[in-house]
Structure 1
Amino acid sequence: MNVTQRDRHELFTQLQTALGEPAAESLMELLPLQPSRELATRADMAALTTSVKGELSEFRGEMSGLRGEMSELRGEMSELRGEMSELRGEFKSDLAGLRTELKSDMAELRTELKGDMAGLQTELKSDMAGLQTELKSDMAGLEAGLKTDMAGLRTELKTDMSRLDGRLTVEMGRLYRWGAAVVAANTITTITVLLAG
């Protein structure tokens, strides 16, 4: 049976007459507005409780499975950390070895370069001394043989000086290219050794 608003009003009026207005209002507030078929029964609550317990049990099972998976992941992460630590140690060791090798090669290259530079310097000094001696000899011969013709001597001297300057420039360029080639060859050899190691 559906209770209408009019039925509720009639009930309130009768209760008001029998119990008084405050008691009738209190009682009406305790009575539900929706039909009784929409109210939950104990059986409904028991079924709902059983369903919720089942879902909670299933949820606990899933959580237990997730805990197991998390434990496996932690184990894998621990293994990965161990491998990373091992790789880091190997990398540091290799890097230290390469650094030592590079320092040794650089020291050797520096020694070779110093030796080459000292040789070039000695050779250059010798060439300069020879040129100086030759120039002095030429100057003495020219001075002794051509005192009467100073203008011719000046022209010839300028020509000789220009030729000697050209030769010096060529020799310096050749020595510089040779030194640069030696440095480049040593650098390439060092890099090749490093890459091969």
Structure 2
Amino acid sequence: MPDPPDDDDEDDDDLGPGPDDGDPPRRAQRVTLVLTDCDGCLTDGGVFYGPEGEVMKRFSIRDGMGMVRLRNAGLPTAIVTGERSPAVARRAEKLRVEAYLGVADKLAWARAFCSDRDLTLAELAFFGDDVNDVPIMRAIAEAGGLTACPQDAMPVVQRDAHYLARVPGGHGAFRDFAEWLLERRGVAADGGFDPG
């Protein structure tokens, strides 16, 4: 497991190599919903298979707490994945977040989702890690929304991220992004805990 980052070296606007429009705090203020991919973001990208297929995935408890902290700050999280994994559905149920499984075209899904709920892409944050996340990340960024990725995301994804997490996927990367986002919205890192 990677060493935790040294907070003393953290820059207030610790942007990844992606689109630095100089205004991530304004983008952070517009966010009303945080979307995340699962494999490679909430997991390390690995999966255990047995004779019956997928057996299990490993999730970071810290990422789950990141979702709780976002929810407590008024920012719901949803998981959007191309996989149809019972493990993902169960993890989402445990965390009390929505899970959208089997989504092949995340951008088309996001446009329809926003249309149904009177949202815009500018109100979304998306946390992705691989080439299938690039279209939704680019569209969200172009609309004025916020994008982020784990430290070990594919280079093309890193180029489209406003924030590059300091740790790899499945090792607290989503939590790192959640804390960065909350800080830019004025929520203290030691904010009150309400598991509800």
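If distance in nm of label points 7 Å out along Cα→Cβ at positions 136 and 168 comes out at 2.3 when worked out from the coordinates, which of 1, 2 was used? Considering all the candidates, the number was obtained from 2. Identify the structure, out of 1, 2, from whose coordinates helix-only ellipticity at 222 nm (-39500 (n - 2.57) for each DSSP H run of 4 or more, over all residues; to 500) was calculated to give -33000. The read-out was computed on structure 1.
A value of 55.0, 165 was computed for Rg and Dmax of the Cα atoms in Å; which of 1, 2 is the source structure? Derived from the structure labelled 1. Upon calculation of Cα extents along the principal axes in Å, for residues 80-175 alone from the atomic coordinates, which of the structures 1, 2 produces 97, 18, 11? Structure 1 accounts for this read-out. Among candidates 1, 2, the computation of distance in nm of label points 7 Å out along Cα→Cβ at positions 96 and 144 that gave 7.4 used structure 1. For the set 1, 2, ranking by relative contact order in percent (Cα under 8 Å, 6 or more apart) places 2 highest.
A short reminder: the numbers here are calculations on the coordinates, not readings from a lab. From a predicted model like this one, the values you see are computed outputs, not experimental measurements. Cβ atoms are built from the backbone, for glycine too; each structure is taken alone.
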